[in-house]
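Got some structures for you, see below.
Each reported figure results from applying straightforward, stated rules to the coordinates on display, with no laboratory input. Keep in mind the model is a prediction, meaning the values are calculated, not measured. Cβ atoms are built from the backbone, for glycine too; each structure is taken alone.
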Structure 1
């Protein structure tokens, strides 16, 4: 897929959202780091745990130290996308599922560039400590790593290298 097609796919206001996924399971440290990378760029508007209990921003990262749990967050800011949702779920330490979600209408179409999106994606992937990523159309039936012609994946690490390789500590 070329850059023009990627741009059209990301900006197409078709009623669905776009999702970003990483390795099937990221580490607890990666999840906390990704949360902090998002928090450095957007303001947390809402957060709740697996039971739906409201979580304050100052307490959110500590949730990742629990043996199992979930964290659902909504963010708002001046960056593109203006709104971002981040969902984390884990049933054991160091096996955190993470999905970031945004709507095309929240991208600033007038200033949007694929290059800028890739730069932001590189920050996310580096923070998550994941070499793997998938940017895709919303699709509840998507199976992790499915990049077949019928899948909802717009692009992934398989066809677009990010601007830098994540540095893991």
Structure 2
């Protein structure tokens, strides 16, 4: 579906929730630059659309059950809140050093891949004030990695089954 072409004209739109199960976001489709919050669910593409990375005002991004194997978030300098539910953690996660809140729930990766990605990110995300880790395999969570998070004000930690 390409009905999203008209969204670029909604210049005051700040928040957008998209259930993108059938969504095809081509390079010619524009998202409003005014977006500060974006929630994308069930988008089956293997790569996050370039239009998302171009949203320079985006402060909050939630990806839910998306198929992205690649998500370049490096350009999102205004991003303060990122949530990843039921999907792969992006390679660029550790470069989001301005993040204040990170939520990871039921990542769609093996425990060693989650441990590597999360471990690498937490070493660098020292500005975090909130951290939500839910349904992660115990092998993926090393509590020693929380030591550099001196600004952390709240933490939610729920480990999944050890068989995960």
With helix-only ellipticity at 222 nm (-39500 (n - 2.57) for each DSSP H run of 4 or more, over all residues; to 500) derived from the coordinates and found to be -7500, which of 1, 2 does the value describe?
1
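One of 1, 2 was used to compute Cα Rg over 2.2 N^0.38 Å, for residues 66-137 alone, and the result was 0.99. Which label is that?
Numbers: 1: 1.22; 2: 0.99.
It was calculated from structure 2.
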1, 2: which one has Cα extents along the principal axes in Å, for residues 106-153 alone, as calculated, at 31, 27, 17?
1
Label whose coordinates, when distance in nm of label points 7 Å out along Cα→Cβ at positions 42 and 146 is calculated, return 2.5 (choices 1, 2):
1
Given a value of 29 for relative contact order in percent (Cα under 8 Å, 6 or more apart), point me to the structure among 1, 2 it was derived from.
1
